[in-house]
Structure I
Amino acid sequence: MKVLKNYLYNAGYQILALIVPLITAPYISRVLHPAGVGYNAYTNSIIQYFVLMADLGIAMYGQREIAYVRDDPKKMSQTFWEIQCLKFFTTTITYFLFVIFLHVYDRYTVFLWIQSLNIIGAAFDVSWLYQGVEDFKRTVLRNTMVRLLSLALIFILIKNSSDVGKYIFIVGFSNLFGNLTLWPHLRKMLVPVKIKSLHVWHHLWPTIGLFIPQIATSVYLQLNKTMLGVMMGTKYSGFYQNSDTLVKMVLSLATALGTVMLPHMSAAFVKGDKEKMHQLLYKSFDMLSILAFAMTFGIAAISTNLAPFFYGKSFWPVGPAMMIESLVIILIAWSNTIGQQYLVPTNQVKKFGTSVVLGACFNFVTNFAFIDLWGLKGAMWATVASEAVVTGYQMWSVRKEIRFAEMFKNTFKYLVAGVVMFIPVYLMNIKLHTSVITLGLEVVIGIIIYIAMILLLKPTSLQTVFQMIKRKSH
């Protein structure tokens with residue numbers, strides 16, 4: 001039950017980072033127009049490279065290291081301060097490099113300066129500590145209050161298309177303030193440590209080992225927006241971001257399980273319990289698959305009219321883009337299970353890193369050709385193909401360690417349920433007049449059909465669900 005509870009908390013935490021732009025997106029899209037949304041998306045795609053450098057793989061590495069020593073307050077406190085001091089150092093160096101960059105790149109300078117709040121915010125992000133000790137509730141509750149504050153500020157202060165800078169500031173400041181709210185509780189979690197006892201630099205190489213796959217991941221997450229902005233104009237960066245926001249919000253409900261499972265897998269690895277690790281992996285993969293297929297076919301079915309209704313008619317290209325991008329939900333759910341829940345906890349970082357580097361390289365190459373041929377849709381297909389490369393390599397790399405027959409035993413049933421759900425919901429979406437009521441009806445009908453098909457096909461995952469419900473009732 002602890003895993004389920006933490007999953008629900010972490011799903012909330014992951015979705016929280018997207019919930020403000022999601023709620024405000026219809027308003028912002030209409031007030032700032034495609035051009036303003038594009039300025040934000042394009043400059044944010046650039047700043048995310050610097051945020052990544054500031055983090056240096058510390059988020060995933062720190063969570064894993066804290067999970068290793070969480071039963072020893074002294075070791076945990078020392079580990080935290082060693083890793084956090086390293087993060088302060090990398091952020092300082094990164095901001096210095098950002099200043100140099102602005103002396104070379106002279107476009108959208110004001111927006112980039114405001115976006116740099118995200119770099120500062122990265123220095124104070126200690127959510128990895130809370131995740132390592134599986135305290136997801138605190139991060140969710142505290143950040144919820146901050147996000148609600150920023151939500152109010154957006155509706156109060158953003159009034160016309162010239163308020164792009166204000167919008168970027170509100171989002172960046174809320175991120176920084178949200179991270180700072182997690183610091184006061186540290187005095188209750190940590191014990192005093194002597195500065196002389198800290199060994200900061202021995203964490204450097206391990207974080208770099210995780211930094212390489214993270215920077216590769218960022219490349220094919222951010223490069224699409226950057227290249228669209230350069231090759232087609234900044235408004236296409238905005239189209240991509242709006243599609244990505246909705247798809248990743250849905251995806252976060254699935255991938256949240258990866259953050260929850262990492263401490264469990266790390267603890268099992270330290271104890272040498274391989275059988276427990278494999279059972280956790282198979283169960284997690286199966287549960288993620290049943291969610292991912294429902295989400296993929298569900299969002300694809302309603303995307304055509306959802307996007308222009310949600311963002312405004314001028315954002316109609318987002319609909320077809322979302323339909324294509326929805327495929328990454330399944331691919332990322334699978335790679336999240338194998339990569340973050342298995343390769344990272346078992347210290348097989350090289351395999352994890354190689355998979356994302358290959359995906360990033362493939363994305364970089366295909367972006368040139370696909371964007372040139374198909375524009376926004378091309379960027380989406382490049383994203384899907386890159387995720388397929390990542391997932392494919394990870395599966396190949398663990399082929400001798402895990403039983404694929406066990407992992408994929410229910411996948412075909414989920415595929416059938418997803419296709420059966422997709423057809424009637426898609427037909428409703430393109431034939432009915434789009435409104436809140438019809439979209440809500442389509443979602444409800446889709447859920448009912450998918451659940452009915454799952455009950456009819458009877459995958460073994462139903463036993464797991466029923467067991468969880470039974471335990472909760474007791």
Structure II
Amino acid sequence: MTVLTRLHSAPAQPQAINPAGNLRQIYEALLREDDPQALAQAFLQEQLQDAAQLTDPLPADPTTWHAWVADHCTDVGRQYADYLQHRKAGGPRQFFACKAQALYFLQAVAPTKLVDGAWLAGLLPQWQDPRFSDLLTTYLEELGDGNPAQNHVVIYRKLLAEHDLQDSSATADEHYLQGALQLALGIAGVDYLPEVIGYNLGYEQLPLHLLISSYELSELGIDPYYFTLHVTIDNASTGHAQKAVQAVLDLMPLEADRAEFLRRVSLGYRLNDLGQGSRAIIEGFDLEQALLAMLERKRPFGQHMHSDYCRFEGQTVNQWLQTPEQLPGFLEALQNKGWIKRHEDPQASRFWQLIAGDGAAMFGVFNAYEKQLVHDWIAGDWTSSEKPRAPRRHSQMAAAIEVPEQDPDVQQLMAALQGQDALTQIATLMPWLAPARHAHPAGLLATRRFIELKSRLS
């Protein structure tokens with residue numbers, strides 16, 4: 001079956017699945033399994049049914065979409081200007097009341113950010129078709145063109161590592177929905193081409209929350225580069241937003257098939273609105289509930305580790321930690337005894353002194369994010385007179401890209417390419433550009449080589 005034939009026909013209906021409560025498992029399977037095609041199609045069909053219940057936001061005439069996207073970008077810019085004016089007039093942050101909330105957000109959206117661009121991965125085999133040029137350019141730019149300093153997944157991984165956010169055990173299952181959707185679209189590829197095009201059109205529009213997040217992350221001492229990068233690369237003039245519209249026009253079939261194509265493009269567009277968006281995730285944060293959830297995750301490990309020396313309201317620490325229901329009472333007991341002084345500088349609280357600093361008795365028990373939760377909860381309404389340290393900015397300086405030749409994956413890739421002609425090399429390289437591989441040394445090397453060969457052969 002040719003690409004055009006697939007484009008003009010609806011995909012076969014796979015057996016339905018029940019993804020409720022299993023989004024993380026689906027995400028991991030789509031990312032790691034060797035042949036997840038059936039799972040990807042079944043998952044997509046379930047999600048497309050949900051998307052069909054949402055209002056179609058696209059203008060009827062696709063030839064007006066360039067102007068529509070430009071108008072949207074202008075409107076976002078106007079709203080952002082209003083936000084900046086509000087802030088300069090002394091208004092508070094609108095998204096992140098404290099640094100812990102910002103870190104929570106970064107961790108909650110990680111499943112999506114760590115597969116950035118995945119929805120386009122299945123289009124790599126169309127590299128010789130000029131109609132796919134804009135979509136492939138977008139995908140390769142998400143991969144940083146093989147430069148680790150620009151690869152979006154590499155950048156986000158570094159951001160998570162800098163703030164001790166790599167542990168995903170606390171990430172809610174529902175936060176895996178969009179990442180799973182992106183992986184499924186990438187795997188389904190050409191069979192769901194209109195849906196991929198539509199999803200790309202929606203995802204590459206500049207959202208207001210991206211601009212506000214970037215501004216407030218920087219205020220809180222967190223490098224916003226991952227987010228500011230998307231502000232520039234998704235622009236409606238020459239960036240991914242413009243390319244997304246052009247891809248629709250380039251791949252739109254003849255008049256007889258156009259209505260069905262646009263119907264499916266619209267469904268793909270609406271997939272972006274499924275699940276919790278960035279704003280909902282931010283607004284759903286409750287500092288005390290996040291603190292209690294963190295303590296509950298640690299409670300099984302700490303309930304037998306404390307001596308009986310200290311008692312709070314007649315109970316030892318181990319006794320307080322016996323059941324999760326007692327955690328709120330334990331925090332209250334710590335306050336009653338003066339170990340926690342809410343709405344004051346956390347340095348004045350004995351409990352904070354136990355967990356923070358190199359000489360702290362509980363040094364290493366809490367990671368950076370967990371300590372931030374404790375810090376911000378104790379601080380409450382108290383505000384430090386010190387400004388947060390300016391974030392360590394992402395370096396954009398051009399530098400030679402090192403190839404770790406002793407890396408086993410690099411060795412495997414180089415051995416496989418040995419003696420192959422250019423076309424065979426491209427076929428060998430494409431699996432290394434997949435979402436699970438492209439951010440590793442061999443994947444980055446493969447991306448650079450793929451771009452070099454594609455340019456030579458085009």
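Quick note: the coordinates plus some simple rules give every number you see, no bench work behind them. Keep in mind that what you see is a predicted model, and the values were worked out from it rather than measured. Cβ atoms are built from the backbone, for glycine too; each structure is taken alone.
Determine which structure produced the value 0.10 for FRET efficiency 1/(1 + (r/R0)^6) of positions 230 and 326 (r between Cβ atoms, R0 = 30 Å, to 0.05), calculated from the coordinates; the candidates are I, II. Before the final figure, lay out the partial values.
Details: I: 0.70; II: 0.10.
Checking each candidate, the match is II.
Looking at mean count of other Cβ atoms within 10 Å over residues 318-325, point out which structure of I, II has the largest value. Don't skip to the end; give the middle numbers.
Values: I: 23.5; II: 15.1.
Largest value of mean count of other Cβ atoms within 10 Å over residues 318-325: I.
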(Q) Going by distance in nm of label points 7 Å out along Cα→Cβ at positions 198 and 382, which of structures I, II comes out largest? (A) II
Q: Identify the structure, out of I, II, from whose coordinates Kirkwood radius over Cα pairs in Å was calculated to give 23.1.
A: I
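Comparing distance in nm of label points 7 Å out along Cα→Cβ at positions 190 and 206 across I, II, which structure shows the greatest value? Let's see the in-between values first.
Details: I: 1.7; II: 3.5.
Of structures I, II, the maximum of distance in nm of label points 7 Å out along Cα→Cβ at positions 190 and 206 occurs in II.
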Q) Out of I, II, which one gives -28000 for helix-only ellipticity at 222 nm (-39500 (n - 2.57) for each DSSP H run of 4 or more, over all residues; to 500) as computed from the coordinates? A) I
